[in-house]
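The structures considered in this document are given below.
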Structure I
Amino acid sequence: MRSKIPCSADKLSLLVPDMIQAVVGPSAFKMGTQYVSENRVRIIEADELQISSSVIGNSGLHEQTIRLRDGNLMTKCSCPLEEQPLCRHCVAALLEYHRWVQPPPLRRTQERPPRESPPPEQKSAASATDIKFNEIASFIEWLQPAVRALERGQALPDAPKLGPGEVMGWIQAVQKLEERRRESEAIQVALEADVTAREAQLNRATQQLQASIQEAREAQAASKQMQRELANYRDVLTRLSNIVKDLDRYDGQMRSVAGDLLRKGSQLETLASSFKELSAALQALVKPPSQ
C-alpha cells in the first residue's frame, strides 16, 4: 500500500501521537498503538527524514518505508490493506519512532538530610564494598530464577530495586537480551508463517499451472482432431464438386441426345407421312375400276 499526504512537520520526530491520531482513522490508530504496546514493531534504520521498519501484523510480517520530502509524508507498506491515508502498520512505525527518539526520563535525585561527612581517611571503602556486595547478592538471587525462566521460555522475574550502577546495568543488559530474543522469536514465527503462506500460494499456483497445461494439451488434441475432420470435409467437398461437374457434363450429353432424338422423331414423322401417302397411292392403283 502506498500513500502521500501533506505534512507541515520538517522532522519525523515532530509527528507526535496526537497529530497522527488526528489524521488517520480510529481503527488504524488503535491497531498501531496495540502493535507498539505488544512490541511488534522493529525500527531497522531511521533518521529525521526516513524510516525503515517491519511490523508483525495479524496476517504476517510487513515492511514499511516512510519518507518526509518536500512537505509531503510518503509511505509504503507491503500489506494489502486499503486504510487511508495511512495503514495501521505505518502508524505503528511512526509511533514507535516517536517513542524511540525520546530521551530517557531523568532520574530524580532524592534529597538527603545533611549529615556529617566522615574524615577523608575514614570514608568507607568498607561501606562502598558492603553496598556493592549487597547489590551483587541481589543480582545473584535474581539471576537464578531468571536463568530458569530463560530455560523454560518464560518471562523474566521482576528485577530487584537497585540504584544506578554497574549491577543495575547487568540486569538491564540481561533484560534487553531477553527482549531481543523474544522479538527475534516473534519475527521468526512471523517469517515462518509467511514462508508457509507463500509455500501454500506456490502450491496453489503450481496446481493451477498444471491444470492449465492439461487444458492446453486437451485443447491442442481437440484442435488436431478438428484439423483432421476439416481435411476430411475438404476431401468430401472436392468429391462432391467433381460429381457436380460430372452431372453437368452428363446433363449436357443428355440434352444433346434428347435433341438428336427429337430431330430423328421429326424425320420419322415425315417418313411416316410419306409412307402414308405412298400407301394411299398404291391403294388407289390396285383398286379395280368401277363398272
Structure II
Amino acid sequence: MEIRHLCYFVVVAEELHFGRAAQRLNMSQPPLSKRISDLERELGVRLFDRTNRRVSLTPDGRTLLPKARAAIAAFARVSASLRGSVRSRSGQVQIGFVPETSRSVVVAAVKQMATLGIRAEVMEATTAEQHERLLAGELDIGVMLRPYAGRGLSSTAPLRRPLGALLAADDPLSSRTEIELAELNGRKLMMFPRSMASGYYDEILATCRAHGFSPTEVAHGIGLTYRLVAVIPNAVAFSPLLRPRPEFRWLPIKGEPLICRTSAAWRAGNRATLIRPAVGAIVDSLRSVGGWLPAPAGGPSR
C-alpha cells in the first residue's frame, strides 16, 4: 500500500462518485477504479458499495476514512518538515508577501537577510495562498494579513497600520482633513476579492456596518482598485497612508476604526535555524521601512 492509494480512497469517499473523483485527481476513471480495487484486495475488505446508480461507503470504508485522513496529514507534515530542512541546510528560505507589500519593504528585508547569510526566494501570494503553502511546506515564511486561521502556524505579534479613505480628487469630501465612516454611506466600495484574505475582508465590512457605512455595492479589483476610485462616481476604497497623487485624495478616518494588521507566520514545529533571523529581518523592515507599528497591548491577535 502507498500513501497515494489512501489519497485516492479519500477523494472517492468525499465525492461518492468515481467520475467526479477522477476529475479531481486529474486522472481517468478506469485507473482510479483499479487502484481502489487494489486497496480493497490488499486490506481484505470492501470499502464501497457500487451500483449503476450510486456509490456508498461500507462500514469498513467509514471506519477507514478518518484514519486515512490522519495518515495523509501525518505524511504531509513529515514531507513538509524534510523539505524545509533541505532548504535550511542550503541557506535558502522561501518567503511569501501579499501583493500590497511595498517594493521597498521587500528589498530591505532581502538585503538584511543577505547580510546574515540567508538567501531569500521571494514570491507574491495572497493571504489564502500563503496559508495553504505554509501548511504544505512549500513556503517557509508568509507575511499575511490578519485575521487568518492560526491552526498549524506560529506567528509574530501583529503589526498595524490604520486605513484611510481614498476618494477622487474632485469628490465633495476631498477638501476635508478627516471624515467619519458614516459619511461614506451610500457609496460604492472598491475592495480586493474576498478569496484573497477572507478574514480581513469580512472584518472591514463588519466594521463599516458597525460605524454606519453600508455600501450600495462592493466592487472587486486588484491592481486597478485605487485607479478606479478616480474614475467611478461616488466610489471609495480603503488603504494605509498613500503618497499624494493628483487623481485622488487620501483622508484619515476619525477614531481609526479600520486597521490593517499583519504578521510573519511559519509552520508550527518548523525548527529550521534560519526561520528566526529571517523573521526578524522581515519584521524590522516592515517597521523601519513600511511604517508598520506594534499592535497595542490587549488588542486583537487573531
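Structure data summary
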| item | result |
| --- | --- |
| When mean count of other Cβ atoms within 10 Å over residues 2-9 is computed for each of I, II, the largest belongs to | II |
| Test item: P(r) over Cα pairs in 5 Å bins from 0, in percent, for residues 74-185 alone calculated as 2, 9, 16, 17, 16, 12, 8, 7, 5, 4, 3, 1, pick one of I, II | II |
| Winner on relative contact order in percent (Cα under 8 Å, 6 or more apart) once structures I, II are ranked, highest first | II |
| Origin of the derived value 0.85 (FRET efficiency 1/(1 + (r/R0)^6) of positions 138 and 202 (r between Cβ atoms, R0 = 35 Å, to 0.05); candidates I, II) | II |
| Of the structures I, II, the one that 10.0 was derived from, the read-out being mean count of other Cβ atoms within 10 Å over residues 234-241 | I |
| Among I, II, structure where semi-axes √(5λ) of the Cα gyration tensor in Å as derived comes to 116, 24, 12 | I |
| Among I, II, which structure scores highest (criterion: distance in nm of label points 7 Å out along Cα→Cβ at positions 146 and 258) | I |
| Identity of the structure behind -13000 (criterion: helix-only ellipticity at 222 nm (-39500 (n - 2.57) for each DSSP H run of 4 or more, over all residues; to 500), calculated), options I, II | II |
| Which entry (I, II) yields the derived value 16.5 for mean count of other Cβ atoms within 10 Å over residues 178-185 | II |
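No value in this document is a laboratory result; all are computed from the given coordinates. Nothing here was measured: the structure is a model prediction, and the numbers come from that model. Cβ atoms are built from the backbone, for glycine too; each structure is taken alone.
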